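K.L.:
Structures given as structure tokens follow.
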Structure 1
């Protein structure tokens, strides 16, 4: 490009085209470093999946805008009402436009329509699929809390949580929950908890109710994706019932209010203590029944053992009596009683045969009631 020198014509200072562009941009940079413009979206288009061009218009005027796809708050279409903040610039080839710094839908109708477009997009990706939902630890030992420390929602959550259970370690990241900087702060808080060396058991993101504009941060694409991508189970509790934010749809558990989030996470210690008392009573009664049953079993077993022992003693006695009768029948005394006699030699040896008996040999004859000594007269 060849810049032509500035010069005076009829006492009028004439600028080159490039100088005019430079001077005008300097003037706008001084007078209007940034501007916020609200209007109806028109001629929206994306070039090469990177550059975004659109107009904002009202009944009388139209202004061109330039942005990148990374600045989009979500899917957009013509007809939505947008509020755009940017820097006005006159390009040396493409004319005047506003370079976008941030943008967001405004107005209840536009907010709902933008949220519906984004919901359809994310639903198609499976971010709201019930199969993705994970169970929450019950009760958790450590909770990561993303909230405004000055909000009633924060104080309600802490109050109900401590009243119901207590003793839980809570780590708070204080964030803005509405306005332009809220989405980025919420996303950074979620990322912080997910990259912590010792991650918490559950992540709670909460705020109170408000208008659709107040709650818009929780239906932005970046916050919704952060919640869906969290490796820590998530609970999103927004204090409203009419509309459900996209972050709530992406969470593992939605709570209707901050207080309800505390109720979902921990039991009521009064009910637990009452239940423990009932359980203790039932266990005591069950133990007594088992002891009585065991006692009865022991009594029955003792009777069985006693009967078994008596039968064993009786049979043993019978066997002993029979043995005694047999022994008596086979004893020498019984034979002597039947008229038999026992003959012994002088050394006491029982004479079992007549062989070896000699005349004049002394013998002892034992009868049942007497012992007779005799001498052998002869042996035949």
Structure 2
């Protein structure tokens, strides 16, 4: 029997799943649907009320009674007992998603008690940071989340990370192999040309408009970077507009407009919209601006969305960036600490239709080869190996990242 005809059974354990918002929720659903489409039996165990969690063909939803508290764990054990012994329990790990203010040690201990189940863990995040400059309660949280990660690693047969930076941290906690499984876009990767034209017509102030897009949640780390690069770009050419897509974009736009009244009428914000509408807005943009304070990594769905849609992307390098981004030619890069260089990269692309087209095509090609959901599903099902395996630093066969 070929591997493609093998039917696997999966139990996906996640603290976030639609209709709850967020990248991990969208990712969990994307993986569930992809595995079901490949012919596997898929069960999703998540918080939520029956009738509010979306149902997809081939995906069985098990709603938990609480957010991974005692009643949830008892119910989970009963649910898993009815599944085949070879079931793969795929945990979408984010500390704060499991309740108890990100300190759910009982859940992690419960995972270590599962003797009959093959536990696989996808670390979207590992632990809260430690720093002498932060309050004691934050350092306590950092210590507890490291203990949690150690326990989860101990329970795991296979460990995946969304970026190699997490692999390095996990290796310090426990020397076991770590596999790099980048995050795909959670938006549709194709938008009909007529829909793009319709959306662009709604966004444009007039003929010849140049649309500079950003997709994200406009949080406290990224918003200041965006606020530094937008003014010089908009002031340089009256045809340019900022198109802000995603949750909290309206709030960011109002602050930005009050601080920069001369370009206030050239800022458009969508607020939180459907995945298909977000994809159409991004596809209508000429260049996407995606700065990240710690640098671009393979865990950002907001970056992957632009690559998947074939849009030219300007982003930043920083301490967490994988060397891959310098080598791939998939994006235009500037140091996160140098907004002037970021603006220069955008100007370079806006000055050349050929460079924009070339970068967009390269980005989309790299996405399909390395990051697409089809590749993630094939990796999980064993059809292809994971992108990178990080072993103990003492292992002579360690694959460099």
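K.L.:
Suppose you compute distance in nm of label points 7 Å out along Cα→Cβ at positions 64 and 208 for every structure in 1, 2: which one lands on 4.6?
P.N.:
Values: 1: 4.6; 2: 5.7.
Answer for the origin of the read-out: 1.
K.L.:
Work out distance in nm of label points 7 Å out along Cα→Cβ at positions 48 and 288 for each of structures 1, 2, then name the structure with the largest result. Don't skip to the answer; put the middle values down first.
P.N.:
On the way: 1: 8.7; 2: 2.5.
Answer by largest value of distance in nm of label points 7 Å out along Cα→Cβ at positions 48 and 288: 1.
K.L.:
Here is a further query. A value of 2.9 was computed for distance in nm of label points 7 Å out along Cα→Cβ at positions 40 and 272; which of 1, 2 is the source structure? Don't jump to the answer; show the numbers that get you there.
P.N.:
On the way: 1: 5.8; 2: 2.9.
Derived from 2, not from the others.
K.L.:
Looking at structures 1, 2, which one was Kirkwood radius over Cα pairs in Å calculated from, given that it came out as 30.6?
P.N.:
Computing Kirkwood radius over Cα pairs in Å on every structure in 1, 2 gives 30.6 only for 1.
K.L.:
Further question on the same structure: Starting from the value 1.00: which structure in 1, 2 was FRET efficiency 1/(1 + (r/R0)^6) of positions 216 and 344 (r between Cβ atoms, R0 = 41 Å, to 0.05) calculated from? Present the calculation step by step, with values, prior to reporting the outcome.
P.N.:
Working: 1: 0.00; 2: 1.00.
For FRET efficiency 1/(1 + (r/R0)^6) of positions 216 and 344 (r between Cβ atoms, R0 = 41 Å, to 0.05), the value 1.00 is produced by structure 2.
K.L.:
Supply the structure label, taken from 1, 2, corresponding to mean count of other Cβ atoms within 10 Å over residues 120-127 with the calculated value 13.0. Let's see the in-between values first.
P.N.:
Values: 1: 13.0; 2: 22.5.
Going through each structure in turn, the value belongs to 1.
K.L.:
Could you figure out which one of 1, 2 the value 10.0 for mean count of other Cβ atoms within 10 Å over residues 312-319 was computed from? Write down the numbers at each step before the final one.
P.N.:
Numbers: 1: 10.0; 2: 22.5.
Attributed to the structure labelled 1.
K.L.:
Match the computed value 0.35 of FRET efficiency 1/(1 + (r/R0)^6) of positions 264 and 368 (r between Cβ atoms, R0 = 35 Å, to 0.05) to one of the structures 1, 2, and report its label. All intermediate terms of the calculation are to be shown ahead of the outcome.
P.N.:
Details: 1: 0.00; 2: 0.35.
It traces back to 2.
K.L.:
By the measure relative contact order in percent (Cα under 8 Å, 6 or more apart), tell me the structure among 1, 2 with the highest figure. Working shown, then result.
P.N.:
Values: 1: 10; 2: 13.
Structure 2 gives the largest value of relative contact order in percent (Cα under 8 Å, 6 or more apart) among 1, 2.
Values in this text are rule-based calculations from the coordinates and carry no lab data. Because the structure is a prediction, the values reported are computed rather than measured. Cβ atoms are built from the backbone, for glycine too; each structure is taken alone.
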